[in-house]
Structures are given as structure tokens and as C-alpha cells.
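No lab work stands behind these numbers, since they all come straight from the coordinates. All values reported here derive from a predicted model rather than from experimental measurement. Cβ atoms are built from the backbone, for glycine too; each structure is taken alone.
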Structure P
């Protein structure tokens, strides 16, 4: 068994939403808040025990902060 220290940063995301903040940190946010907070992703690492026999272990936790935002287009409207 060995201890592993984990951490992570968001270096890029696949789209560029309005008001993108936090690249190269562990907490990236985007959008114009409809209420009080932006949506975002947070990676939380830490020290974990890792067996060296191929057993799976958690590297950390990814949290999606899903708050109401405005200013993100989903593409052309299909309404007629």
C-alpha cells in the first residue's frame, strides 16, 4: 500500500461559454448567473491509500455546480 497525493486543474474545456473563469485552477465557472452563482466544475483531490496490486481507488471528486445561468446559446432554434 502507498499514499498518493492528488490534485487537478482545469486547463481547457471543450466550449468557450460566456464569462468563463478559473482555467488553470481546480474550480472553473461560466455563464451569467440567473440568481446568485455561476455554474461550474470543482475537482477536489487529497491524499489517498493506493494498493499497488491493480485495485481501483478514487483519485478525487468532481463536483458539477449546476446553477441557473443565462447567456449560453444551444444553437439554432427549431421552432417554426
Structure Q
């Protein structure tokens, strides 16, 4: 999911269909999701420090998906035709 978000965020950054802040919103969520992996590692490594960033990162990621969808719905049809 983190890799997909990085790929889509970079593609959106280069796309004229989206405003730049939409891409940066998605890219901002990846460090939070990566930090949240400490929760998984803490189950196997008891001494691993626990950073509960997954809920915040995932909520921001879901909002980003919603923003992407709304942005695509608002693109005029003339801009989509090649």
C-alpha cells in the first residue's frame, strides 16, 4: 500500500488533471503508514518501540482517496478527450 501510494502520488504530481497539493497529501501519508509498521514489529520484537501512527495515517490516506475521486469527477470532459 505504501509503494502504491508513492507511485500514484508521483504520477499525480506530474499530471495536469490534479492540483499539486493533492499529490503531496498522499505522499505525506506514507511516512505515517511506515511508522505504523512498528505496531506489527512490536508483536514479534517485544523491545521494539511502539508508534501508533497507523490510525492517523490510514484516515488521512482514505481522505486522500476521496479527494482524488472528487478531483477526477470535477475534471471537464474536454480535458479528458485526447
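A compact table of results
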| item | result |
| --- | --- |
| Read-out relative contact order in percent (Cα under 8 Å, 6 or more apart), computed value 31, structure in P, Q | P |
| Highest-scoring label, criterion being mean count of other Cβ atoms within 10 Å over residues 36-43, among P, Q | P |
| Entry that produces 4.0 once distance in nm of label points 7 Å out along Cα→Cβ at positions 20 and 44 is calculated, selected from P, Q | Q |
| Origin of the value -0.37, -1.17, where log10 I(q)/I(0) by the Debye sum over Cα atoms at q = 0.11, 0.26 Å⁻¹ was derived from one of P, Q | Q |
| At a computed -23000 (helix-only ellipticity at 222 nm (-39500 (n - 2.57) for each DSSP H run of 4 or more, over all residues; to 500)), which of P, Q | Q |
| Distance in nm of label points 7 Å out along Cα→Cβ at positions 12 and 68 from the coordinates reads 3.5; which among P, Q | P |
